[in-house]
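Colleague: Below are structures written as structure tokens.
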Structure 1
């Protein structure tokens, strides 16, 4: 490899292609050198892994590097959710955390997520500093590591169970009495991932009646991407219907994303969940101040915030930017359309476990379905419909995307472009308050297209116009 780059959420690559033991050692030595330069290495580091092949082995490789650089290691005793790692980095005042995970990417991928001492995803200035340390290692600089057995014998590594303390922390954020009194029936699908015995255990402790699907480790994730979408949650949708449950909940491969299925088996997109949950939390927690969303996330967040007198911070895509605002206490809620959420008082990292528990509390307390809550919200603040399409990258499309970013159109989908936002890609805000955004993915070789409008019919026009724009040959 000529270089290793961190994307929106860490570094990812195909196992045995670029994701190799040598490259893991290189990336982790770059992190170790960064921590030593920051003079916090002695605080130690937490190492975790998700449910993919060889996760335990790769975690030991990380420990061998850290131990060689004098950095004490806590090693999770089983595959562990990303937000749980963030929680312990903060609670134990560690120098950081390293998670061997490719999150929601297909099973042939693996990756490395680095959590700095402030508990959120590493910011660009941090990953750039690490990338600079990686370059000479890729080109022959000595890689320092010690054998696993020696690292253990010297007391540089010890195992621990991260689950109990993390679940206890959720008790401060989720109203268990409301859950218990609601007596709801929930079906939970961890998609063979790390949240087994996390969200389901918390819901059981809170008195919910529970059925669980795919509750075992499968490195192939049942042959599907470990991402909770309408396509991957067919079993959950069917089980919710047949069991007459109130709610279906799911999480992705490393537990930082959520998925929600309503009582009739309908999959509810993350944008709408963020909006109805924000509305519920503002009312139930008497929140004031500000909330945050990414540039690709629904403006329904803005409408809800305005309705309750809160302001909105817009960030580039990547929860690290929202996490930074949460960490500084500048916002009470942060959400991304890619099913990411966290709140004040919790980790500055997206948490699908917390999101699922809060949705369960909301349904239990209100006695309403998600669709009923959404219809009520639309009546109060106005309806908005959103969609995302991922297009395979081609050279002509990359060229066209650059053209659009450099020279945005003045009209789009039959309306004037009233504002252009280049915070992340190119977002065209139209005179009828609909919008369209294109941006390159930070984790996959695709161009992401997002649209939003006041009606499904107008949304269809927006997305069609976006396809035509990217496939056109005119300058």
Structure 2
């Protein structure tokens, strides 16, 4: 006899498995993306060539006798195509980061994850590693078959060759990265003579290991599990954002068929259920299941689906770039409040940055007042305040400067500046401390605290000046 008692059922039936927990704790299955050709594949290849060409090539460019792009941390100089920046110019970098972030938000609101599919470093280097893998191991099917087989001398040789090429390419990537901080020609000479410094060695291997691990092993896991952009991108999407979508009304019901069969008479949609869109996906998703955060917008599924549609004699676009409104037969709007706001913000910030850099003065003056005493009297009966001037020469050559002081308040007309030498010489990129004192006849003081202005001017360029205000303290004589 069978029993429906709960206790009996608990003993015989397996414990139910939570699908979410099963998905979280399931072991990772390697994704073997199939090679695809088409217009979007060609655009990705173009992006890889241009971006990696810039990364590996710009490091070797020279400009005005030094490396075109060099972040010289020991010398605290940052060369960017003829411009020299100093640590004091860090806010320009922060400004640029804000523009880059807004640009990413802007592009995402318009075209979805276009950055992820074509320009993200993870995508770009993964494409190179996949290309190397295909050249050495063969096609997708050959890779799957080889991985399922047992280890043989041939398999070991092929795998070892692939990883050796990966490692060498990763190390050169790390070498180029360090070449943006240490002049790459000096770095090359040091490497050839096995004379690399400890920090250069560390960062070459560290960056190389990160490239090898992320692009060679982790691949889509970086996009799915590690990248925060995949998680908050939906906040920038709306119904007019361009996304990759499967036309369910046209494609369903899906099913295989012969080429000469009319799908409408057979009760089928245009999707032949070939699963090629899944096979070419670098993150291993099925775009036919709807919009998913794992989709990086690479459009590989569009290329392969259009190829299948051509072979079947159907119109292209079963999978395509579109918007949610378009899929529902509603008009799409490129110009909308958020795109207008992003455009105005980006325009204002970009113009502001260009203007700020164009008006940048390669000279900085700071004035520190001696706080140990309010003021003191000289033997001549003058009131004296002591200051320390911090002078920063941000030019590429030594400059000589003149220092003057004037009164910002009415009545301070006879200020006397006392310093060790009349002209201050400052080497390029150096900061010097110059002690000075300012004296005045106490009868000229109208208040206990007055404002004075120190002005620094270059001897070779009188228009190059920097001014700073400071306080002058003294007694107020009764009148």
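Colleague: A value of 12.5 was computed for mean count of other Cβ atoms within 10 Å over residues 91-98; which of 1, 2 is the source structure? Walk me through the intermediate numbers first.
Modeller: Details: 1: 21.1; 2: 12.5.
Derived from 2, not from the others.
Colleague: Kindly point out which one of 1, 2 the value 4.5 was derived from, the read-out being distance in nm of label points 7 Å out along Cα→Cβ at positions 67 and 323.
Modeller: The value was obtained from structure 2.
Colleague: Right, next: Suppose Cα Rg over 2.2 N^0.38 Å works out to 0.97; of 1, 2, which structure was it derived from?
Modeller: Structure 1 accounts for this read-out.
Colleague: 0.55 is what came out when FRET efficiency 1/(1 + (r/R0)^6) of positions 51 and 355 (r between Cβ atoms, R0 = 30 Å, to 0.05) was calculated for one structure; which of 1, 2 is it?
Modeller: Values: 1: 0.95; 2: 0.55.
Only structure 2 yields this read-out.
Colleague: Another one. If mean count of other Cβ atoms within 10 Å over residues 259-266 comes out at 20.9 when worked out from the coordinates, which of 1, 2 was used?
Modeller: The value was obtained from structure 1.
Any read-out appearing in this document is the output of simple, stated calculations on the displayed coordinates, not a laboratory observation. Owing to the predicted nature of the structure, the values given are computational and were not obtained by experimental measurement. Cβ atoms are built from the backbone, for glycine too; each structure is taken alone.
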